Structure P
Amino acid sequence: IDENKEILTKSLKEIIVAKTKEKEVLIHSKVLERKEQGLKINKTLQQKIKEVEPYLSDTFYAEYEELVNEEQELNQYLSTHYFIEGEAKLERAIQQNNKILARKAYDDFLAAEEYHYEDEEQLESYLDQSYDFAYIYYHLKADAFGISYDWDIDKRFDDIENLNDPWKYIYFEKSVDDERIDCYLELDFKFLCFDTQTSEKIEYFEKEIPNGTETIVNDEGKEEVITLYETVTGSVNIKTFTKTSSWRADLNVRSNSPNCKLSDTTFRASFEDQIEHTILEGDQRAIPSNYMGMNSSSLMCDDDMAEEMLEEIYDDFRYYVTRN
């Protein structure tokens with residue numbers, strides 16, 4: 001047991017010496033990220049000492065206490081730095097009406113919280129203030145002049161306010177104070193286009209099928225019953241109906257603040273449906289079974305195709321707003 005303790009003690013000492021050298025270089029750097037890396041090493045060493053404490057008792061008590069004190073000093077330095085940075089960015093963000101900068105201020109305050117900034121009440125106030133100010137507000141109106149899908153469009157876009165984006169909010173066709181809005185968006189749905197094309201081809205089939213039996217005398221002089229075959233032919237006239245549709249929506253953007261980063265664009269959607277109808281001629285025994293019963297389906301109706309395309313435009317619009 002004593003031998004195992006000696007091995008464990010020696011091993012941990014070597015780790016502490018090596019990692020301490022690396023840590024000291026990092027925490028005395030002027031680069032903030034390197035100080036953070038040094039703090040991570042500090043915490044790793046503390047964890048290693050705690051893990052062996054049940055076996056080595058207080059062998060590394062002094063080293064552990066030194067690491068704890070160092071962690072507190074680094075936390076104080078980093079939290080204060082991030083708080084001061086966030087405070088300066090938030091002040092500039094409000095002066096310049098720059099919501100992107102307010103997001104960066106919010107991130108700094110989160111970092112200050114991570115490093116246990118001492119004035120929790122003040123920090124919480126700044127977190128709330130920067131978060132609220134960083135929100136970009138859009139007002140969306142969707143029009144479909146000349147077509148009968150206004151209700152469908154309004155119904156689909158009614159939940160666009162739930163963007164699942166922590167920094168953006170869309171008011172859909174609601175009355176909102178103009179000063180609150182950063183971007184006015186108008187989505188202009190153009191006419192729907194439908195087209196149906198028909199093509200035709202004929203496929204021919206030939207097959208040998210049993211047609212009775214015959215008794216013969218084989219080469220050995222014995223009677224043998226053989227199956228007789230006949231060749232039957234048939235054809236399939238295949239008519240293919242292809243229905244295509246397309247829909248376009250133009251997005252017009254009017255900026256109401258420097259935070260509106262969107263620009264005019266166009267969303268396009270298309271959909272295709274295809275069915276086959278067959279006419280069987282000749283002897284149907286020659287025709288493969290997969291050609292049977294192909295006439296029960298019909299082409300998708302205009303409304304269903306419009307619903308598919310509306311969903312595509314809706315998804316593209318959401319992606320555009322959240323990614324810009």
Structure Q
Amino acid sequence: MRLGGWVEGADTDMKTALGLLITSLFFTIQGSTNTSINNTIVIAYGSSSFAYMAPKIERELQSNKILYVSDAIGGQIIETISAHQGSNPIRILFKDTYIKGNGKPNAVLIEQKYSIGSLNAKGVFPVRLSNGMSGVLDLDKKNFTTTDLFKNRYISKKYLNVDFGFKKYRNNIHVFNIGKNNITMGDYTSEQVFSGIVHMINYIENIGNYKYIVCGYYIDRGMSTEKKLIILEINRKLRNKYGRRYFDFQDYLMSSQIWKDINIKPTLVDIQYQNKYELAPSLSRDAKHLSPKVDAVLATILKKKLIKLNYIH
């Protein structure tokens with residue numbers, strides 16, 4: 001069940017129009033689907049790696065009658081995904097108390113509870129506000145377009161909390177792989193990214209939910225030495241803190257085992273890139289994204305880890 005996001009680079013006006021159509025479905029059909037299998041739900045928070053992997057993971061879990069929900073969106077960052085999750089909430093204030101209906105955007109001020117770095121939450125998403133209004137929030141253009149059936153109306157001048165539709169999964173099984181784009185796009189330090197991930201995990205641990213896997217990052221082909229070191233340092237911190245709940249993509253992609261698992265003989269160039277701790281060409285779509293074969297193998301490995309941790313059966 002892939003509900004997380006838009007195709008990267010799609011036209012913003014088109015995304016807003018699509019959002020207006022799916023908002024009510026997102027908050028109703030999504031909720032009813034949750035109880036249609038066996039009440040076991042796995043939700044993944046990530047960016048493009050998990051977005052590509054989503055169909056493979058979904059198929060793996062379907063054989064166990066488990067619902068997979070993906071909030072993995074290409075190009076996304078911790079700020080956006082933590083807002084979706086609910087660990088770093090967003091609230092908005094309409095600049096005018098006279099709210100326009102009929103699909104017209106309304107300018108808003110946007111506030112997020114915590115800041116971990118220089119980047120702001122971004123994207124266009126169907127949401128529900130704490131006053132009951134539904135619509136589409138454009139975090140980039142800073143406007144809200146209601147989908148409620150009214151022309152215009154007045155509301156009181158106060159901040160409204162934003163629900164992106166994922167807070168209801170707080171007590172379900174989680175997989176985390178978000179933050180690499182904070183390094184490549186925002187020059188975040190290892191401590192900034194690490195603290196952002198810890199905050200997301202603390203959010204579910206605080207209600208007694210310890211059913212999660214946190215995945216480390218892999219190094220892109222051609223990545224600078226500085227960013228390589230940041231990624232390896234974050235992976236080290238995550239491994240030390242989360243132990244058996246941690247899965248290291250980087251170690252696996254640099255291993256000899258992966259070639260056996262995908263049944264491909266590595267080229268000399270592949271080995272050269274592995275020796276540089278970078279993503280090998282035969283394992284990838286491009287310099288930054290894994291190949292479909294690797295996606296499939298990782299989906300199987302993640303399922304086995306969920307079983308080993310006794311999260312699913």
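So helix-only ellipticity at 222 nm (-39500 (n - 2.57) for each DSSP H run of 4 or more, over all residues; to 500), computed for just one structure, reads -12000; which one of P, Q is that? Please report the intermediate quantities before stating the final value.
Details: P: -16000; Q: -12000.
Source structure for this number: Q.
I have 12 for relative contact order in percent (Cα under 8 Å, 6 or more apart), calculated from one of the structures P, Q. Which structure is it?
Computed on structure P.
Looking just at Rg/Rh (Cα atoms, Kirkwood Rh), which of the labels P, Q belongs to the structure with the highest value?
Going through P, Q one by one, Rg/Rh (Cα atoms, Kirkwood Rh) is largest in P.
Determine which structure produced the value 20.9 for Kirkwood radius over Cα pairs in Å, for residues 176-223 alone, calculated from the coordinates; the candidates are P, Q.
Working: P: 20.9; Q: 11.9.
Label of the originating structure: P.
Among P, Q, considering only distance in nm of label points 7 Å out along Cα→Cβ at positions 240 and 272, which has the greatest calculated value?
Checked P, Q; max of distance in nm of label points 7 Å out along Cα→Cβ at positions 240 and 272 sits with Q.
Each reported figure results from applying straightforward, stated rules to the coordinates on display, with no laboratory input. Model, not experiment: these values are computed from the prediction. Cβ atoms are built from the backbone, for glycine too; each structure is taken alone.
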